[in-house]
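Asker: Once you scroll down, you'll see the structures, which are given as structure tokens.
Here, each number is a calculation from the coordinates, and none is a lab measurement. Please read all numbers here as calculations on a predicted model, not as lab measurements. Cβ atoms are built from the backbone, for glycine too; each structure is taken alone.
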Structure P
């Protein structure tokens, strides 16, 4: 559905520009946007490498185990279908840690690893397990305390105060995570009643 929305917006912009005799503006904007996208990506490589390296060092130093013990009571409640010492919990914790730091790109490898481990627990079924659904809800709506990627983008565009979004980000992502946990809990209860 989203592809159709983007296609409609793109085509309507081209049609309007052609009707107004400004089709060259569309070409210039497309080329400039492509150039800007590459520049942003190159500037973000440093931030991503730094945080991916820190996460990798933390993983090798046993941070996963330490974080697992620290947040184990919460994880056991959120993921009752996952055994307490399973590798999936470690990957979930690292994914959520990266998301909390606002590093969506750094969170992706841990998210993929978590889903692989959860699929092993799922017995190869094609239907998502409760743990998978809960993890997806948390991953999508995770609270962000330090939106590092957005701050880096704002610095790249010479923002006067690149960190002014921190408070709004914490509030918005807190609300989204609370709602995700609540809705996931309600759906799990409703699903258990129907079985």
Structure Q
């Protein structure tokens, strides 16, 4: 169908953008995170699209990268998740965070998305965990295991800090994301890493 739409931003809402392509306005459904990252009104934007054809509608769902579109399509393969649910997931979590959550079995993080309950989150993890690799998250490194869950790690400080955050009640995916966002971690001990990560949480 339509692979992408490239045009001038005419209007942006939380879940929708209108792109003017040679005088034709395309109404594209988007996630909240996509809306926040779009250029301003009157600027050029390119969205990679998924086309949904129903009896009563022809709908476009747009993403700023092919990577996000790919993950959106993977979510749609899960029973109980439609386009609206897929957008909700990518509004609550960016693509890497959603992959972290799936790989680590973080039901809590996934079920924060509007309309995604615990059972749907568990089903998403069950059906997609084998289709996503650590390399897909772009964080690389060694892996550390938490029961049946595997997360990417590249230092002992990170490992200990993530374990401490999880023991405090944080989800494994959000803990790993916070730890991975810390700069200069190689010069810090695990206690300093934990303090820095906790600051990222607030």
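Asker: If FRET efficiency 1/(1 + (r/R0)^6) of positions 13 and 69 (r between Cβ atoms, R0 = 41 Å, to 0.05) is computed to be 1.00, which of P, Q is the source?
Answerer: Structure Q accounts for this read-out.
Asker: If distance in nm of label points 7 Å out along Cα→Cβ at positions 21 and 53 is calculated from each of P, Q, which structure is the one that comes out at 5.6?
Answerer: P
Asker: Hey, helix-only ellipticity at 222 nm (-39500 (n - 2.57) for each DSSP H run of 4 or more, over all residues; to 500) derived from one of P, Q reads -27000; which structure?
Answerer: P
Asker: Given a computed value of 14.9 for mean count of other Cβ atoms within 10 Å over residues 45-52, which structure among P, Q does it belong to?
Answerer: Only structure P yields this read-out.
Asker: Among the shown structures P, Q, from which was the value 13 of relative contact order in percent (Cα under 8 Å, 6 or more apart) calculated?
Answerer: So the calculation was done on Q.
Asker: Out of P, Q, which structure matches 16.2 when mean count of other Cβ atoms within 10 Å over residues 5-12 is calculated?
Answerer: Q
Asker: Determine which structure produced the value 12.5 for mean projected area of the Cα convex hull in nm², calculated from the coordinates; the candidates are P, Q.
Answerer: Going through each structure in turn, the value belongs to Q.
Asker: State the single structure among P, Q that was used to calculate Kirkwood radius over Cα pairs in Å, for residues 125-180 alone, giving 11.7.
Answerer: That value comes from structure Q.
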